[in-house]
1. If you work out mean count of other Cβ atoms within 10 Å over residues 17-24 for P, Q, which one comes out largest?
2. Taking 0.95 as the value of FRET efficiency 1/(1 + (r/R0)^6) of positions 41 and 145 (r between Cβ atoms, R0 = 25 Å, to 0.05) derived from one of the structures shown (P, Q), identify that structure.
3. Given structures P, Q, which gives the highest value for distance in nm of label points 7 Å out along Cα→Cβ at positions 9 and 81?
4. For which of P, Q does mean count of other Cβ atoms within 10 Å over residues 33-40, calculated from the coordinates, equal 20.4?
5. For structures P, Q, calculate mean count of other Cβ atoms within 10 Å over residues 161-168 and state which one comes out highest.
6. If helix-only ellipticity at 222 nm (-39500 (n - 2.57) for each DSSP H run of 4 or more, over all residues; to 500) comes out at -13000 when worked out from the coordinates, which of P, Q was used?
7. Which structure, out of P, Q, was distance in nm of label points 7 Å out along Cα→Cβ at positions 89 and 137 derived from, given a value of 4.4?
8. Looking at structures P, Q, which one was FRET efficiency 1/(1 + (r/R0)^6) of positions 113 and 217 (r between Cβ atoms, R0 = 35 Å, to 0.05) calculated from, given that it came out as 0.85?
Structure P
Amino acid sequence: MYSDLEGKVVVITGSATGLGRAMGVRFAKEKAKVVINYRSRESEANDVLEEIKKVGGAAIAVKGDVTVESDVINLIQSAVKEFGTLDVMINNAGIENAVPSHEMPLEDWNKVINTNLTGAFLGSREAIKYFVEHDIKGSVINMSSVHEKIPWPLFVHYAASKGGIKLMTETLALEYAPKGIRVNNIGPGAINTPINAEKFADPKQRADVESMIPMGYIGKPEEIAAVATWLSSAEASYVTGITLFADGGMTLYPSFQAGRG
């Protein structure tokens, strides 16, 4: 537990399901005040609010599309209106779909780039603007991926978006470090979330993925939430501009393990 997170206001985009949901519940357990964001899954967002209430937390849900500038502005304003300030911004919303690169419609490219990269930029910009205007040494966390480092055939738009997030985060971290504002990435590997449920339900596909993970298992959303709370806490006060990979070793070239290289 991180006592300094008590009373902090945390906004998490794309938090009706998956990693965002797990982070919302974990921050509530840390006694932070949580703003859940959803684009269309109102029922799931309300479920998260109920789960947060069960652990004694305070939270609201705000509808909004991270690709729409006015929605992101409203998200920050809603957090401040309800809870009085903003301390932590987590840009978690993201999408993906498999398409051969030479057949990829521009619409698919734009949709992924706009959600994953532009959405993270808008969230970062608005949070940092608030931090600067109110002299808050806040924290921004962008949800990257092992694919900011590992190429991913059939997902060129996704890999490009995460590569972009890497340098965006590093640039923002350098620009705002003098003001005490920290900007970091989390780079999850294979995590058991709804977006991966169908793939991991197939024994062969699951085994194929697990073979790429030196620790031998697919991660849990709660393991990413634990990273997010640490990065947001005073324990990480000297940490900025990094990608913290939480991937079971996936980025360590597992094919070079003894006997496999």
Structure Q
Amino acid sequence: MSQTSQRRIVIGDVHGHYEGLVTLLAAIAPGGDDQVYFLGDLIDRGPHSSYVIDLVRDNNYFCLLGNHEQMLLNILSGDISVATTQAWLHSGGHATIASYPDQSIPKEHLEWLRSLPTYIDLGDVWLTHAGLDPNLPLSEQTSEQFCWIREDFHSIPQPYFPDKLVIIGHTITFTFPGVNPGELAQGQGWLDIDTGAYHPRSGWLTALDITNNLIYQINIFTNCLRTLPLEEGVITVDPKKIAVRSSRQRA
């Protein structure tokens, strides 16, 4: 299979699964000219959040802020309400704390997390963790939309950007109607590549080579690796079948 050099590779929610990520990156074998982008949610749920942060930082990969990083930063910035703290811990925060030997997150990790952008515009492709509010112009969007939105964005009847594909994570793809575990989901102007690496029903961690339209995946539970053309691994979702609910019902 012929591939174009200088690849742009986008990786979905890792959620602390360092060993699977290492295996996936070895299969992709990014070169010096390749650009690697993470959509956020590096942390929580899986056992090695600290290692994942080190890997992404040390390789100078691009990374976006996810809702899990935002929850952690909100708590460390003084929002220590019971509701906020319990929401993060319930969503896998215990695993992140436990991934540090002394259960203390180092300053360099916190500074790096605080520096993460909420979106990256690549021209023909626009990256963010969760999506955008279809009722707001880009200038009025905040991290609340970029990190948390779900069905309000997924159910849009036409693309938010007329000339850009929005690639997102945040919502596990098999939660969309007609999408099986491991399959990607696409709607009107958006493509979701969060295939649920941590979830026992799936286990697939996905990377998408958007230059060559190739999907790379590893199953966290079986260690199975696979590569397939994008058109063979994506399902189109009917926006009319997506029920609109509160974006914060599920972290």
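Please treat every number below as a calculation from the coordinates, not as lab data. Please read all numbers here as calculations on a predicted model, not as lab measurements. Cβ atoms are built from the backbone, for glycine too; each structure is taken alone.
1. Values: P: 25.4; Q: 20.6.
When mean count of other Cβ atoms within 10 Å over residues 17-24 is calculated for P, Q, structure P comes out on top.
2. Numbers: P: 0.70; Q: 0.95.
Going label by label, the one that fits is Q.
3. Q
4. Label of the source structure: Q.
5. With respect to mean count of other Cβ atoms within 10 Å over residues 161-168, the highest-scoring structure among P, Q is P.
6. The structure behind it is P.
7. Numbers: P: 1.9; Q: 4.4.
Answer for the origin of the read-out: Q.
8. Q
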